[in-house]
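Chemist: Below you'll find a set of structures to go through.
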Structure 1
Amino acid sequence: MKILVLGPSYKKSKGGMATVIAGMKKDEDFVTTNTVSFRETYIDGHFLVRLFFSIYAFLLFIPMVHKFDLFHIHMASYGSTYRKMCYMQVIRLFKKNYIVHMHGAGFMVFYHKLNEAKKSKVLNLLNHASYVVALSAEWKRNFEETLGLTNVVVVQNGVATHKKDVLQHLHTEHNNAFLFLGRLGQRKGTYVLIDALYNLVKSGYSPKMYLAGDGEIEEVQRYIDARQLGAYVEIVGWIDDKMKRELLSKVNTMVLPSRHEGLPMAILESMAAGKLIISTTVGGIPSLVSKENGFLIEPDDIEALTAVLKEVMVGNVNFQKVSEANVEKIEAQYSSHASHTKLSNLYHSI
């Protein structure tokens, strides 16, 4: 059986979907055992660059459909959904099987904005998939109860672990240092985080926050400047794996106060690095984070976020215990090996 994985470029696009695809591609056992190939459907860039590449990639795809038995389609919301619907329609014309791997944290918000005709098209294509892959049990329930799908399975994202490298980076002087990993903007709670930092500074604390990611960089910088937090907050922009490891070695805590999420790769990677997690009660995050390994607050709750950050800064956390628990949890339940094994089982069941 020959399988083709369709999704954004893992080298020329950013985000969790590209990270998941990169992990699949780098797993030689997974690729070889399942006879998996990869095709890029999207790259980051100017609107015209994205448009022309997407059209070019789709036109190249059509003549190769007959060469493959199964298609593994990685899909988010908005533009990603519309692009992948074109691929699914062609695959159905060739009477081939496909799996839809859902990544977009805002998919349900996007879906509810569609008119009835578009909703019907989306549901028709999802219903014809061999499987719809959800990143968490909560997403599975949403897809089943709201969309009426009966072909949903859960496959959590997975990451590589490096247990031997973790504990050497734990230092008490890092208690006041925090890392945000993700696209800067409202959905990831960036402005709420800055407001919480402002509260801390007004109360006499001296936090250090690294904001790593693309998105609303200029708007966030203006928001920081307006609150005179330049000495406490550093926007480092989008970072590669090497820079990510360097930043994780400078902090004990990763903060992601999102409004919507699936199963964030940023949290998985930070847990694998032995970091305390501060996040919100959305998506699949509660299945990852509990009082044993972090703190959960409600989205947009600035006061609760401020209080949690204070608790961490004053040292009311056993970082050694948290670090060991997080690494063990990732190795046991969320390793890339475990995730890829589940995908392999899906392939072979088809």
Structure 2
Amino acid sequence: MLSAIIILSFLIFFHELGHFIVARLVGVKVEVFSIGFGKKLICKEFRGTKWCLSAIPLGGYVQMKGQDDSNPLKKSHDPDSYNAKSPWQRILILLGGPGFNFLLAIIIYFAVAITGWQKLAPVIGKTIPNTPAAKVLKPKDKIIEINGIKIRSWDDIKKAVDSSDIIDMKILRNGKILEFHIKPKIEEVKNIFGEKVKRKIIGIIPSGDIVTIKYSLPEAVKLTFEKFISDTTLIVKGVEKLITGAIGLNTLSGPIGIVDVTAKVANLGLQPLLFLTALLSVNLGVLNLLPIPALDGGHIVFNLYEAIFKKELNEDIIVKLTIAGWAILGGLMIIGMYNDLVRIFG
């Protein structure tokens, strides 16, 4: 529970820090920097900004001069206000939060890759009957090379199988190196969204052994961005499928579910907790870019309108869209919390 609150608070702090830094860089005064919502428990003023810890630790906000989500019509045109800046400067401020979330995930992945990334060892636990591997491979075989490429983890096996119609495999068995030629078979399986997809398989299951790999600088950079892009793509596809109805609202999770999962992952060790933190950070960044008023993405759309058409969106429309945005977010949070309670308590 405590670990979850600390991680969520840190992610929110980092998000809002992005807004804060970019706002200050373009000359906007930040009046309040709060971790949490509701009643302010502790506040300390430093260089014109009130730094606060508020009662409800499920969010946070940066209140800039002339900008207030609770009152979209509240404006100030002083030189150091949000409204006095150009639409493109405001868009940069809005991108600062999600951008810092993405940066945090990249930092975590890179640090882990350099210091030692724990992955499944390329050791076979068992083979699946009636598959190509069942004919030639055995439990405890260690796969050391596929198509001339050195295999260091189970992830490397999957990449090699996906990219080849025939694989030349070297394995270590009882101290001896053996070579096999295996043709993967195509099988219909379900992906993470429950959709049926076709995938190449050879029919092996990992032993569950863990290997720690320290990557070189070029490898670490490559792996970091591959992981970041993979996580981002997964979240974007999830949002897309939720919008199109390919997956149901019962798959949504709220703060209760995040706390529950974080508490469980914390028991697995530091590295799984770091990976979850990175994934949550990417998730926070992507979701905040959705074009929903009250989120960064919604404000970006308003500013794009102003930049393109050289005039502000009608104030009455802004108010109505903002109210609708809060209603959507509130409804989704309620659904997520309900789903969390159903999953936890059955």
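Chemist: A value of 3.6 was computed for distance in nm of label points 7 Å out along Cα→Cβ at positions 183 and 247; which of 1, 2 is the source structure? Show your work: numbers first, answer last.
Modeler: Working: 1: 1.6; 2: 3.6.
Answer for the origin of the read-out: 2.
Chemist: From 1, 2, which structure was distance in nm of label points 7 Å out along Cα→Cβ at positions 271 and 327 = 4.9 calculated on? Walk me through the intermediate numbers first.
Modeler: Details: 1: 1.6; 2: 4.9.
Derived from 2, not from the others.
Chemist: Another question, if that's okay. For structures 1, 2, calculate distance in nm of label points 7 Å out along Cα→Cβ at positions 159 and 199 and state which one comes out highest.
Modeler: With respect to distance in nm of label points 7 Å out along Cα→Cβ at positions 159 and 199, the highest-scoring structure among 1, 2 is 1.
Chemist: Where does the value 0.98 come from, among 1, 2, when Rg/Rh (Cα atoms, Kirkwood Rh) is the thing being computed? Kindly include the intermediate steps, with their values, before the conclusion.
Modeler: Numbers: 1: 0.98; 2: 1.06.
Comparing all candidates, it corresponds to 1.
Chemist: While we're here: Of structures 1, 2, which gives -17000 when helix-only ellipticity at 222 nm (-39500 (n - 2.57) for each DSSP H run of 4 or more, over all residues; to 500) is computed from the coordinates? Provide the component values of the computation, followed by the final result.
Modeler: On the way: 1: -14000; 2: -17000.
Only one of 1, 2 returns -17000 for helix-only ellipticity at 222 nm (-39500 (n - 2.57) for each DSSP H run of 4 or more, over all residues; to 500), namely 2.
Readers should treat all values here as calculations from the given coordinates under stated rules, not as data from a laboratory. These numbers come from a predicted model, not from an experiment. Cβ atoms are built from the backbone, for glycine too; each structure is taken alone.
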